[in-house]
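Next up: some structures, all given as structure tokens.
Throughout, read-outs are computed from the coordinates displayed, never taken from laboratory work. The structure displayed is predicted, hence computed values, not measured ones. Cβ atoms are built from the backbone, for glycine too; each structure is taken alone.
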Structure P
Amino acid sequence: MNHKYIYNFYKIYESHKDISDYELFYSSYKIYIETNLNEHKAILEVLKKCLYKFKNMTLISIVYRLLFSLKIELNLDYNILKKHLRKKYLRKYIFPILPENFISDQKIKRWLYSKNYEEENFFRYIKNKHKIINNYLCNPNNESLRKQLLTILHTNIYTNLDLYMKFIGSKNKHIGFLVYEILCQIVNDECVLNFNDFIIKEGIIRLNKKLEIENIENFLLFFLCFMEEKHIVYNLLSHNINEVEILLKEKYLITKSKLNKIKNISYYTLDIPKMKKCNRIFFDTNIDFDFLFNGKNYKTFSDCVEL
């Protein structure tokens, strides 16, 4: 990327119609940052100037994303951070670069107990607030259950997981899937954890007491890959569903629900999915971005990829 774009970022035209061009600019800028560590101090000053100048929310979000890529102390202005945190759209980009105690515990609690605020970077920001999180998770609540499970998933705080294990057999398939995701994460991270009601060892879950669940079909769908007898159960699915139900209820479950004939066995898996790493995409970074600085382009809103 040309130096003139790096050091004149604050002069970029803020009313460009196609946001995807801004995102392309961000990708090129980020690669420059990653490959020019010796320029991080100078780039930081440019990005600070951008924070004061920009009004465009997309551009401000790009600045925060670029700040996260810098490998130096940021020392950002408290007032500008406070101002931008008021914008709900910007918060997810600001959380990764905030000092640990920047946000008060009172505000953290307000956002945590708000049913409609589920920003992933917020959960990661508060992951060291163990007391607040454990208090929030100590009582599973139907109205907040999805958010409570997301809190466990994104903070990696599993202290109260015993209370949530039964929801892998929820009648709500999405809730069951979130519990499944948490268990997969524990197995993939090779966490050594002690629970009262179950044991996880080498990808196998052994229950110390049966789970009281709502839906046996959802339980089987999400729990099969963690079962000691998973190969036996899988082989029975297509021809002896009654025996599968008997096995589950004898060893794992207390439920009034019935296991119906499996329509599509391909939905069931014996393997715990591994966390995939994204391969970096390489592209030409020597792009002419003059049009983003002089405001001379011929695009209309109908040309934008977002539409």
Structure Q
Amino acid sequence: MDQINSSNVGNLELAWTYRTGAGGAFKATPLMVGELLYMCTGGNRVVALNAESGELAWQFDPLIDPEHLAQARYFTTGCRGVSYYEAPPEYDGECQARILTNTTDARLIAVDALTGERCSFFGDQGEINLTIGMGNDPRIANFQTSPPGIVSGNAVVGGWVIDNRSVGPPSGVVRAFNAITGEFAWAWDMGRPANTGEPLRGEVYTRGTPNVWSLFSVDEELGLIYAPTGNETPDYFGGYRMEVSDEYASSVVAIEGATGNVRWSYQTVHHDIWDYDVPFATNPYRLTWRQR
């Protein structure tokens, strides 16, 4: 990017335009790998474009139920991006490189990064049902609008819940799945801090806990994923708050990518009753201070 500076920025010209054909706002941050530019549209259609020409290489439509989209509110119909994962060299199966995307109707899907075809050995025919353990009909109250975070070979998902009108909405649990097989790896459920497994049959993840609706950031060297949390339900009333939820609401939480254990957390607003969620991915960086 140092080729563009204050002396020549005025000379930039439009190179190409791609129209998604999707209604609503475009919220994705495009992801460039090699010669392809990956993005998603409203309705969760995944698109791969030639970065130089803008020509369509492939597209994948997860076929979101139109009735579900009609029930979703404003920004819940958007898609903030997709994730890229390249399997280790010793892996000799399909989808050596893959795109992972979440959907507003609570699915995690893996497709081949070069063709857009489903990775059939990931989960159940290329997808994972994220409504498991979330209670009755969570799809009308729980939405996946941000891409999974990739760390320690796992795809980590949060979720957005309707959190400003009642108590007891679906859990804000953070879950991880093996990025190759889709096998469940761990869950960070604030109401079950000592248990990183799935709920027993008939049980659910702790309801009403703060959720991670925004983007994760990752430090692969440290093996940590940083989760920006929202506040606990109901947003503007301080009663009915669980102590553990108050501890992690409106915070940045560092979670071990391999285990789901919390390494540390920093709270930006204590006992948040103003809906001051942490709405962005953190930016880890190294700081040299006095030669140390």
Structure R
Amino acid sequence: SPRRPGAEFLGKPPALVLTHDVDYLPSPRNRGLPRLARALVRQLMARRRPLDAARIAVAAARALPRRLPYFALPRIAAEEEARGARSSFQVTVARRHRVDPPYHFRSPPIAGALRELHAAGWEICLHGSYTASRTPGMLAQERAALEEMLGAPVRGHRQHYLNFHPAQLWAEVEAAGLKYDLSVGYNDRSGPRAGTVFPYRPWDVLRRRPCALWEIPFVLMDTTLATTYRFSERQAWEHARQVLEASRGCVAVIWHQEQLGGLLDPGFETVYYRLLDWARANGFRLTTGGALLAELDAAWRETLDG
């Protein structure tokens, strides 16, 4: 049977692609009070965990006096650095729909932090606005805006809210000049949506050829564990570990910036860092999609040369 282009025949260890969708960032004018209110309602109504609502309120009393409460980017980088890990931050550059993130990516605190992360080896990717992949040319515009601010190429993408149509997504990602996408996965369960734990080149059914980009499947998302499964911290950890044990290829996980800032689900930031420790101890590389592109391209060429 034909060999699959993946880590298993290149002799590479499994890879865990770490991604953080940036759906909220504070500013001096937006200190997070609406998000805090939503987080409290989330615990009381969606998760039915009043004790966790109380934990959020206690954490808020400590965070709100800060100039930028819940601004977790530097802390995330420090924790990952201590584990020899790198990750990507998916950033939205436009608010065209009511569910698009409300922050301004060019504001000095945010732009400065993103440039510092990039300079230190973290990857900044595009988090396409809600309708971007369904609107011809919009992803290309958004990528150009992010590159202008960052002063560096942007290669990766994930669609906000996973709002895409399969017939349009990859054509728009490819037309925008992006090299890989991270949008294919479930928001209401764990596991690989496309049935594979390896990156793949999607098939363009109209042009009858593989797309000139990689799709890196994500198999795990923090908010799924919290709101769909309604897991406790202990249950979330056990489930996440089991998912990764079954995914020893090259897969992505999503942990939101505001989750790691302590604004969403108490204890789930600990689950993330514990997962990194477990993955590293079990032979996973903790990396970004961009860092794997050369390896994936080499696997593809080797498959074609077969």
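Work out which structure the value 22.1 belongs to, where mean count of other Cβ atoms within 10 Å over residues 169-176 was derived from one of P, Q, R.
Going label by label, the one that fits is R.
If you work out Cα Rg over 2.2 N^0.38 Å, for residues 33-176 alone for P, Q, R, which one comes out largest?
P
For which of the structures P, Q, R does the calculation of helix-only ellipticity at 222 nm (-39500 (n - 2.57) for each DSSP H run of 4 or more, over all residues; to 500) return -13500?
P
Compare relative contact order in percent (Cα under 8 Å, 6 or more apart) across structures P, Q, R and report the one with the greatest value.
Largest calculated value belongs to R.
State the single structure among P, Q, R that was used to calculate distance in nm of label points 7 Å out along Cα→Cβ at positions 49 and 161, giving 2.5.
Among P, Q, R, the structure yielding 2.5 for distance in nm of label points 7 Å out along Cα→Cβ at positions 49 and 161 is R.
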